[in-house]
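Novice: Before anything else, here is the set of structures, which you'll find just below.
No value in this document is a laboratory result; all are computed from the given coordinates. The shown structure was predicted, so the numbers you read here are calculated from the model rather than taken from an experiment. Cβ atoms are built from the backbone, for glycine too; each structure is taken alone.
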Structure I
Amino acid sequence: MDNVELLREIPLFEALATEDLGVLASGLVRCSFQAGQIIFNQGDTGEEMYIVAEGQVNIYLPGEASRRVSLKDLARGEYFGELGLFDDKPRSASALATTDAVLFGLTRSMLATYLETRPQAAMPILRTMAERLRETNTLLSQRAAKNAVEEVERNLSWGDRLADKVAVLNGSWTFIIGLFVVIASWIIVNAPGVLAKPFDIYPYVFFNLLLAIVVALQGPLIVMSQNRQTLKERAQAETDFNVNLKNEVNIETILRELGEFRAETTDRLSALEHR
């Protein structure tokens with residue numbers, strides 16, 4: 001994958017023309033990291049963003065081994081550290097190469113020069129930054145817990161609901177007993193002497209045809225219901241992840257503030273003892 005195609009996969013630059021992408025790609029700096037190597041630490045100063053070309057990178061909040069908060073795992077085509085392009089603030093998280101990785105760095109000076117010659121490219125970049133800020137605000141300011149299964153079921157169509165009901169019915173004693181009753185009734189009705197002219201005598205060809213049609217329809221309906229169950233489980237897992245992530249971030253913040261409060265209290269007690 002060349003640098004132009006790599007940039008095209010990034011939402012920050014996907015709206016740019018091929019010529020603009022080529023100019024921007026020419027300024028990328030290739031960086032190689034070994035597995036386990038720190039790319040940057042929280043609090044470091046930086047003025048570049050990184051694009052993952054090969055390997056995987058983990059973004060995390062540092063702490064003791066048992067309190068490290070993993071925020072996201074990045075693979076090829078994803079990027080991180082973009083805040084360094086727009087301010088001089090310290091890094092808000094740490095980055096670690098979890099495998100041997102090849103990254104391309106884009107510096108603030110390169111982006112500034114690029115935007116001076118192509119100001120129309122600023123809007124897609126600002127739009128993506130705004131979307132990321134909204135996602136972060138939503139995670140931190142609202143409840144992450146929600147009934148994911150209920151939300152999935154609320155958006156089901158009538159066909160989806162029918163498939164679920166068929167799957168539930170097929171896995172019940174009601175279906176088994178009902179099927180035996182239908183079979184016994186069919187045999188009795190078509191037995192010699194019951195009707196003047198039986199409509200489906202032994203070997204019950206018409207009944208076998210009906211059973212084959214029912215079985216053929218049951219299979220796809222059951223698979224549809226199973227796929228929907230998988231979707232519910234995936235939505236529930238995503239909700240659990242967001243809840244755990246928010247809790248870990250909040251706990252890390254509380255621990256940091258508690259440490260600062262403890263240090264401030266110790267300083268004040270020491271000042272009182274000196275007096």
Structure II
Amino acid sequence: MSLKFNKIIIFEKRNDPDAAEAAAELGRCVLDLGAELLANDDDRQVAQADIAIVVGGDGTLLDISRRVAPLDIPIAGVNLGRLGFLVDIQREAMHITLKHILDGQYREEKRIMLGAEILRAGRSIHSSEALNDIVVSKGELARLIEYETLVDDYHVNSARADGIIVATPTGSTAYALSANGPILHPTLEAIALVPICPHTLSNRPLVINSSSTVTIRMLDSGLQNTYVSFDGQSSVRLQDGDEVAIGMSKHRVRLLRPLDHSHYDVLREKLGWG
């Protein structure tokens with residue numbers, strides 16, 4: 001029987017000997033199954049891949065997702081440590097699970113991404129994407145920042161807080177969860193706006209349609225001590241008057257799951273539910 005995916009690319013967590021060892025094992029498995037193993041440091045080969053295998057944790061998958069989503073390459077994640085929300089293939093089962101996936105035995109989840117553009121005096125100075133969240137937050141100083149939130153150009157509120165998290169359903173179980181945000185099913189098309197330690201206790205999380213555009217306008221950046229970050233992996237310093245315009249990206253992450261994967265099993269284990 002022919003394989004569902006024939007050109008495989010493997011990415012591992014950087015500077016991690018265990019990840020490098022597991023990736024090497026998977027590479028040998030790919031070749032044994034008769035598939036082609038592509039080089040992950042060659043953009044031309046990456047663009048030819050049928051599937052990307054990520055070895056590491058959720059952070060590694062977040063990093064790789066921004067690279068392969070524009071290429072419409074599906075991703076499967078091998079977990080090396082604590083159970084992850086995104087990487088769910090256990091190392092001890094990775095060989096047989098990989099074979100099943102290459103044979104076409106998997107479930108695919110399409111996850112929305114966010115895209116953001118930073119405007120300064122009406123001019124775009126930076127743009128980026130995120131699978132989990134885009135966060136506007138204060139830096140190392142203790143003072144609160146002040147910002148205005150707009151949805152589709154409608155004023156929602158002006159707030160003083162440590163910041164605000166704009167999260168996808170995928171990101172609702174990340175930073176947004178620790179800020180008492182709602183848990184959204186990962187396949188929903190929605191965006192959560194979650195304030196971080198707001199000065200006004202009635203400032204609550206808000207869930208909106210993913211087709212909306214969210215604008216965060218800086219009113220007081222705390223002596224330019226405010227940053228916007230993307231999946232917690234890159235950031236840009238903001239100034240008073242800057243606007244961060246956020247909406248759903250045209251790209252989606254195609255996440256491949258084993259047939260026996262259950263989102264609710266992961267929630268129970270990660271959150272200690274009975």
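Novice: I have 1.2 for distance in nm of label points 7 Å out along Cα→Cβ at positions 82 and 114, calculated from one of the structures I, II. Which structure is it?
Specialist: I
Novice: One of I, II was used to compute mean projected area of the Cα convex hull in nm², for residues 170-265 alone, and the answer was 9.2. Which one was it?
Specialist: Label of the originating structure: I.
Novice: From which structure (I, II) was helix-only ellipticity at 222 nm (-39500 (n - 2.57) for each DSSP H run of 4 or more, over all residues; to 500) calculated, if the value obtained is -18500?
Specialist: It must be structure I, since only it matches.
Novice: Matching task: 60, 46, 34 is the computed value of Cα extents along the principal axes in Å. Pick the structure from I, II.
Specialist: II
Novice: Here's another thing I want to ask about it. Quick check: 1.00 is what I get for FRET efficiency 1/(1 + (r/R0)^6) of positions 186 and 258 (r between Cβ atoms, R0 = 30 Å, to 0.05), calculated from one of I, II. Which structure matches?
Specialist: Matching structure: II.
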